[in-house]
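These notes open a run of structures that come right after.
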Structure P
């Protein structure tokens with residue numbers, strides 16, 4: 001029997017990389033079912049990508065990469081959570097909207113900086129800390145240094161490289 005019935009892992013996955021995959025893989029060993037939630041305000045994410053001269057891919061495309069990667073698993077779901085209209089610091093509104101969409105979660109995987117948020121707004125869930133630096137790569141590292149694309153999910157690399165080549169051709 002696994003530790004948790006319904007686990008959850010939330011991220012922008014901008015882009016999805018091996019650090020994300022390591023958390024998902026760990027959660028799959030500990031949860032009967034896992035929900036991976038791509039949460040973002042698309043306009044904010046587009047601006048992050050634009051500032052880094054990195055191609056923006058809509059949530060469904062990034063979710064498709066992960067669905068393809070985990071196609072042999074029947075205990076994982078991938079969903080989009082739209083943060084548009086929520087002020088980033090308004091965690092109460094965020095958590096209420098989240099709970100209305102994502103139900104029956106009993107474990108939330110996140111790095112230690114989210115412990116307070118989880119304990120305050122999700123007291124019914126076990127907080128499962130992850131070490132973001134165990135695999136020391138982050139989405140920002142990839143967006144800002146294209147050499148780090150090698151750490152991306154395999155299913156998305158070709159899409160990203162194709163768009164980056166088109167961006168480079170413009171200059």
Structure Q
């Protein structure tokens with residue numbers, strides 16, 4: 001399991017803009033809700049293998065799903081170039097997310113006024129593209145702590161293969 005926190009911008013109007021929020025993350029959530037026939041857009045919105053999961057609210061354990069054995073996925077990040085290789089020859093969509101850990105937000109206004117929020121697995125950069133076997137991305141320069149990469153069918157659906165790792169020493 002690789003958790004990813006895509007911060008949405010639709011709460012920014014309540015007095016404390018989320019510095020990690022991006023309009024494209026809000027749009028991504030809306031698309032997932034439509035595709036999964038989910039109950040609506042809300043936070044936190046949990047999706048596991050492209051399906052809405054509401055167990056978070058009742059403190060249920062995260063369900064783990066096993067699938068068929070997949071080919072090896074390798075990711076190599078050198079400077080700002082991310083190279084991916086997947087050896088089965090299938091047309092897939094590759095996704096990457098750069099992640100920040102141990103982030104804090106001091107909230108000045110709104111329902112969380114006076115609180116310090118702690119954030120992990122925050123997506124600070126994200127990209128995706130279709131391809132077959134080899135993908136190359138130019139990733140932005142960020143202070144990311146980790147990277148996650150996953151492959152899905154080109155039309156969406158459950159991940160076919162994933163890989164993740166720390167960028168340098170974990171903080």
Structure R
């Protein structure tokens with residue numbers, strides 16, 4: 001059972017350098033890689049947004065008509081800096097998800113972590129997938145102490161990033 005874990009949300013090419021990337025997401029990569037390499041976590045859980053060729057016909061695709069993170073493409077892959085940091089850490093698992101938040105991640109945390117464990121969260125986009133996964137993790141593990149490390153996160157805009165951080169604080173998720 002783990003007592004201190006890291007959750008890395010969607011640090012994939014399409015969110016960093018691709019069609020949904022922005023300068024803030026790119027600037028979060030070095031801090032995220034440093035945390036992965038030097039955080040001393042028991043285990044690291046990594047989410048990977050995963051869509052398929054029919055993405056534009058899904059509800060999400062109709063509301064966000066930008067093909068991204070199509071399974072098997074370069075855009076779907078974890079950015080090299082993060083992949084290298086993960087490989088050096090060696091104690092991680094990738095959890096594929098086809099929507100903003102991963103119910104599977106919440107279940108895995110419940111099974112593999114102590115009830116009062118600590119989880120740090122980093123990744124992109126703060127206002128969509130980070131907030132979704134943080135809220136699922138907290139809802140399914142109410143005694144877990146969750147902290148979002150804001151300097152290793154980025155939103156779809158700076159304003160939305162800060163709004164998401166405030167929403168998470170309202171739900172007893174710490175920010176640092």
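Things worth noting here:
- Origin of the value 1.38, where Cα Rg over 2.2 N^0.38 Å, for residues 80-119 alone was derived from one of P, Q, R: R
- If helix-only ellipticity at 222 nm (-39500 (n - 2.57) for each DSSP H run of 4 or more, over all residues; to 500) is computed and equals -11000, the structure in P, Q, R: R
- Given 14.9, 42 for Rg and Dmax of the Cα atoms in Å, calculated: source structure among P, Q, R: R
- Origin of the value 15.1, where mean count of other Cβ atoms within 10 Å over residues 16-23 was derived from one of P, Q, R: Q
- If FRET efficiency 1/(1 + (r/R0)^6) of positions 112 and 128 (r between Cβ atoms, R0 = 30 Å, to 0.05) is computed and equals 0.75, the structure in P, Q, R: R
Here, each number is a calculation from the coordinates, and none is a lab measurement. Just so you know, these numbers come straight off a predicted model, no measurement behind them. Cβ atoms are built from the backbone, for glycine too; each structure is taken alone.
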